[in-house]
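Just so it is clear, none of the values below were taken in a lab; they were calculated from the coordinates. Note that this is a predicted model, so its numbers are computed, not measured. Cβ atoms are built from the backbone, for glycine too; each structure is taken alone.
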Structure 1
Amino acid sequence: MEKQNPIILIHGLWNTSSIFSPITSKLDDIGIEYFAPTLKHSYGMTSIMDLTNKLNELILEKYGLEKEIDILGFSMGGIIGRYWLQKFNGYRRTRRLISIGSPHKGTLMAQLIPKYPFRGISEMKINSNFFKRTRK
């Protein structure tokens with residue numbers, strides 16, 4: 001049987017890690033390690049870049065630099081996971097990224113949201129500077 005990597009579970013904008021409770025109870029039952037931190041998005045005021053920096057700190061604290069992982073991101077969590085792969089060379093240690101309902105090209109829901117004070121939400125606008133920088 002193939003060795004299972006720990007799974008990093010990254011929640012979306014209006015959620016906490018508790019959204020994964022149905023999944024984590026099953027992972028517990030079958031003995032798969034996971035890490036589901038709650039990232040404080042402050043109702044969309046915290047930048048995706050800042051949330052990604054925090055995620056990186058938490059991953060390093062828990063798993064160091066080398067341990068291979070899998071990532072499951074829900075909604076904005078998928079964007080954070082993808083950005084982490086790019087910014088912190090996470091692609092070198094990530095076997096797979098699963099993104100569920102993540103607006104990787106932006107979302108119409110963010111179009112009218114002002115950058116201040118809702119930086120995190122405004123970064124999810126279609127053609128936002130954030131997405132333009134991360135498409136490279």
Structure 2
Amino acid sequence: MESYIYVGIVSCVGLLVYYFTLFKAGSARSKFKIKAPSHSGPPEYECYVRAHQNTLEHLVLFLPGIWLFAWAVDPLWAAGIGAIWPIGRLWYALGYYTAPEKRVLGLLVSMPPIYILVLGALVGFVLKLV
């Protein structure tokens with residue numbers, strides 16, 4: 001059970017990265033004077049909103065994926081693989097805030113952990129059946 005602590009820590013870091021993108025999108029709303037409920041504005045503003053929304057879309061896969069992998073395969077491996085995701089998402093967001101084309105490297109870093117965690121969990125569960 002003790003090794004699940006690392007999965008919990010990585011999960012919390014992932015949530016903090018998400019909160020960072022939420023905060024930045026909210027701050028951009030004030031900076032660019034975008035009144036609620038609108039999400040449209042200048043392209044610079046929309047980069048903040050998209051970084052936030054895209055991170056939320058990936059978080060929905062990341063959190064269950066890391067915990068399922070931890071349960072089906074190994075919690076230490078889950079934490080190690082999962083630790084890459086928040087780094088990639090932060091890199092993604094910071095790049096997106098600069099220019100949309102600068103988000104790609106962060107995306108390429110943050111996508112593989114999701115695939116590995118989800119597919120690895122599936123394989124781990126299937127192997128437990130055999």
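Quick notes on this structure:
- Which entry (1, 2) yields the derived value 24 for relative contact order in percent (Cα under 8 Å, 6 or more apart): 1
- For helix-only ellipticity at 222 nm (-39500 (n - 2.57) for each DSSP H run of 4 or more, over all residues; to 500) computed as -10000, the structure of 1, 2 it came from: 1
- Which of 1, 2 yields 17.4 [mean count of other Cβ atoms within 10 Å over residues 19-26, calculated]: 2
- Here distance in nm of label points 7 Å out along Cα→Cβ at positions 67 and 99 was derived from just one of the structures 1, 2, and that gives 2.5; the source is 1.
- Which entry (1, 2) yields the derived value 1.13 for Cα Rg over 2.2 N^0.38 Å, for residues 35-82 alone: 1
- Label whose coordinates, when distance in nm of label points 7 Å out along Cα→Cβ at positions 51 and 75 is calculated, return 0.9 (choices 1, 2): 1
- Structure (1, 2) behind the derived value 2, 12, 20, 19, 15, 12, 8, 6, 4, 2, 0, 0 of P(r) over Cα pairs in 5 Å bins from 0, in percent: 2
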